[in-house]
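So, here come the structures, one by one.
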Structure 1
Amino acid sequence: MNTTHTVRKVAIVGYNRIPFARANTAYANVGNQEMMTAALDGLIDKYHLKGKLLGEVAGGAVIKHTYDNNLIRECVMKTSLDPSTPACDLQQACDTGIESAIYIANKIALGQIESGIAGGVDSISDMPIAVSEKLRKILLNARKAKSLGEKIKLFLQLRPKDLSPLVPKNEESQTGLSMGGHTEITTKHYQISREDQDNLALKSHLNMAKAYDEGFFNDMITPFNGLDKDNNLRKDSTIEKLAKLNPAFDKINGTLTAGNSTPLTDGASCILLASEEWAKEQGLPILAYITFAEIAAIEYVKNQQNLLLAPLFAASRMLEKANLNLQDFDYYEIHEAFAAQVLATLKIWESPELSTQLGLKKTLGAIDRNKLNVKGSSLAAAHPFAATGGRIIGVMAKLLNEKGSGRGFISICAAGGQGVTMIIEK
């Protein structure tokens with residue numbers, strides 16, 4: 001423990017991920033452990049970490065099997081890191097990757113560790129399937145039965161409906177609505193047009209396609225399972241193609257489509273964090289620093305338009321602590337869970353009336369949209385829930401390192417009415 005009460009600077013010194021893949025495509029037959037281990041292996045090879053003892057590795061998955069209960073530690077043991085490197089699982093819906101980075105960064109800042117890896121992974125293709133509650137109880141009781149007759153008597157209680165598998169539902173347990181269903185309510189509440197949503201989606205694809213063509217991602221991605229780039233990216237996307245897509249959630253009056261919403265996705269990412277001293281000792285570059293972060297939550301059961309708006313509160317509190325304005329940044333990365341969520345966020349920031357209605361202390365104002373998601377974001381790359389944070393932090397760190405100076409603002413919304421923001425500086 002750092003007993004001098006000096007908070008140390010936290011450096012981002014590395015990043016790596018595997019390409020993201022739409023569910024049931026390239027990674028249909030692999031799971032969380034394989035993907036997370038591949039992302040870690042790529043990071044270890046790139047930054048010469050083989051055999052090294054790190055302070056800790058933290059990360060997690062939103063969707064995982066019961067045998068993945070110690071997921072990150074199991075992945076660490078399958079890499080070439082010193083097996084004495086500890087690890088832990090965290091989970092905070094779509095905030096998982098960035099919350100893991102905050103966890104590791106705080107330990108470095110306090111002097112508890114010198115280096116660590118934060119990451120996240122999710123497989124929709126390898127989704128766990130549960131059994132009915134009645135079947136589960138009968139199976140548990142059958143284990144305790146003392147005779148074959150007792151077991152048979154238990155199983156005779158089953159009915160055909162009890163044998164139906166239970167697939168995890170993509171919905172909020174408090175409301176019964178999917179994230180897309182909530183965002184349709186947000187879209188109508190804040191009057192976000194279909195045209196604006198499609199334009200933002202198109203820009204995301206075009207920006208990412210250009211970044212790939214320019215080689216921006218060459219040192220950021222480890223090929224995996226036959227894939228060397230994100231397979232959700234549509235280089236040939238046009239506003240006309242996007243306009244032809246049918247609504248995905250509200251089939252009659254909706255504006256959210258498969259084109260302006262992120263698809264279900266598989267993938268993994270990780271970042272390497274360290275103290276300045278450790279980075280210099282290892283001969284590793286300091287790409288940027290994590291300087292501020294804030295987590296927030298919002299009520300969304302009574303006010304169902306609020307589900308993905310918690311980052312607005314996180315941003316306000318964080319900027320106040322940092323004594324910065326929203327306009328004091330060179331780049332902005334706002335997670336594109338849905339184009340409508342990004343547009344609603346921007347609209348509220350710009351409107352004194354909407355900011356007051358939501359309960360924000362002040363209006364943060366408009367940003368230069370030419371600085372927003374300049375290398376494409378989740379609508380193009382897609383969104384493996386826990387892996388998005390690592391992807392975004394890596395992109396922001398590289399942008400600032402290439403520029404040589406500046407500040408980056410990150411915002412990620414999440415299920416459960418939560419959200420996180422972060423400031424990265426060079």
Structure 2
Amino acid sequence: MSLTGTPFLYTLVVLCVVAVVLPLVLWSRVRGPKVVRGAVRMLMLAFAQGTAVALVFTLVNNSNQLYDNWGDLLGTSDHVQQAADLGASGTGGIALEKLPKVKQVFKPGRGPGMRAEGGVLTTQLKGRVSGVHAEVNVWLPPQYHEPAYRNHRFPVVEVLPGYPGSSKAWYGTMDAPEQLAPLMRSGQIEPFIIVSARTTLLPGKDTGCANIPGKVNADSWLSIDVPKMVMDNFRAQAAPDGWAVAGYSAGAHCAAKLAVAHPDRYRAAVSMSGYNDPIAVPQSLAGKTPALRDANNPYVLLRDSRVPPRVALYLSGQPKDGYEAAMALKRIAKAPTTVNVVFVPADAGGHTMALWKPQVVPAFRWLTEVMGGGEHRACTGPGATPLAPSTGGSRHAELASGSASPATGARRP
């Protein structure tokens with residue numbers, strides 16, 4: 001029975017009802033010695049508490065899409081077939097342009113949000129470079145199948161969840177397709193292909209999107225294998241100008257790191273409540289040694305870069321949750337690197353999906369401008385209208401769109 005499936009949830013609801021009724025009916029009817037009666041009653045109480053905890057956990061998990069399956073929850077899922085030493089480039093000396101095309105079979109995605117706005121396509125990809133074997137989800141914008149766009153290649157945003165986190169979270173809890181599709185249809189936001197690959201690759205460990213010989217090549221999985229597969233199977237623009245990466249929490253750290261480390265693969269990155277030093281997450285493999293920490297710290301990479309990378313960064317955060325890390329990157333950035341920091345006041349909410357979900361639209365508006373979309377390209381479709389300023393719509397969305405500042409945020413009641 002699937003961890004996130006409706007049958008499992010309904011089963012828990014029924015068991016919770018039974019667990020409440022059982023003591024009411026049997027408490028005074030238990031027979032036998034005093035010790036036996038006490039043990040039976042304790043078992044009934046334990047059963048009631050256990051089912052209640054399981055139901056609450058399942059509701060929280062389904063709402064935040066933390067664990068996809070039992071293997072993720074129990075720490076038994078391993079999606080790494082091999083982890084060769086691929087060197088500093090992450091290619092292992094492989095001439096990527098000479099690799100044969102990757103042809104994948106896709107099926108409709110299942111789960112929360114996976115069928116909204118045209119639906120999500122999912123496939124199991126065997127990474128030829130990384131040695132990772134895991135799912136990749138692809139959502140196509142409304143214009144993708146329109147005759148007027150049959151020769152058009154679309155920009156791509158690779159989206160990353162936090163840790164723990166499901167590859168489906170951006171489609172489900174974050175509601176990215178539902179939020180963005182209407183704006184793409186109206187021409188306010190560029191029609192992006194949205195790609196989400198599995199990032200939980202090892203049992204109970206956050207890979208930190210790092211390449212670690214002998215353990216995992218998460219960087220090469222996300223920045224080489226997944227993009228190549230997408231470009232081989234869909235009308236996607238080429239890297240780097242046609243590609244961006246976005247994430248929240250641990251995924252935010254990865255987004256900034258991947259863009260700074262690979263300006264030849266990504267043009268822009270969106271980081272929501274991110275951090276720079278991988279040691280911020282105790283389970284992060286990238287934080288285990290000083291060398292790994294430096295190699296996967298976007299601040300260190302940007303500071304020590306001989307030639308500033310041609311990337312644009314959108315970094316949002318609250319005090320002590322992303323804002324200071326974002327400002328540190330802004331202070332050391334040199335052209336052509338650009339850094340846009342969005343201050344989110346502490347009273348806008350905590351480190352949760354409720355804080356990041358309203359930031360999806362403002363972030364994609366920014367991506368539309370930065371990736372050469374702007375008013376001109378966004379207005380190329382039939383019936384498109386010029387780009388318009390964000391209307392906000394909710395307090396959190398207004399804050400996330402950059403209308404707040406450290407000064408104004410402090411004055412809010």
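Read the figures in this text as sums done on the coordinates, not as results from a lab. The structure displayed is predicted, hence computed values, not measured ones. Cβ atoms are built from the backbone, for glycine too; each structure is taken alone.
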For Rg and Dmax of the Cα atoms in Å, for residues 181-300 alone computed as 14.9, 49, the structure of 1, 2 it came from: 2
Entry that produces 26 once relative contact order in percent (Cα under 8 Å, 6 or more apart) is calculated, selected from 1, 2: 1
Test item: mean count of other Cβ atoms within 10 Å over residues 149-156 calculated as 12.2, pick one of 1, 2: 1
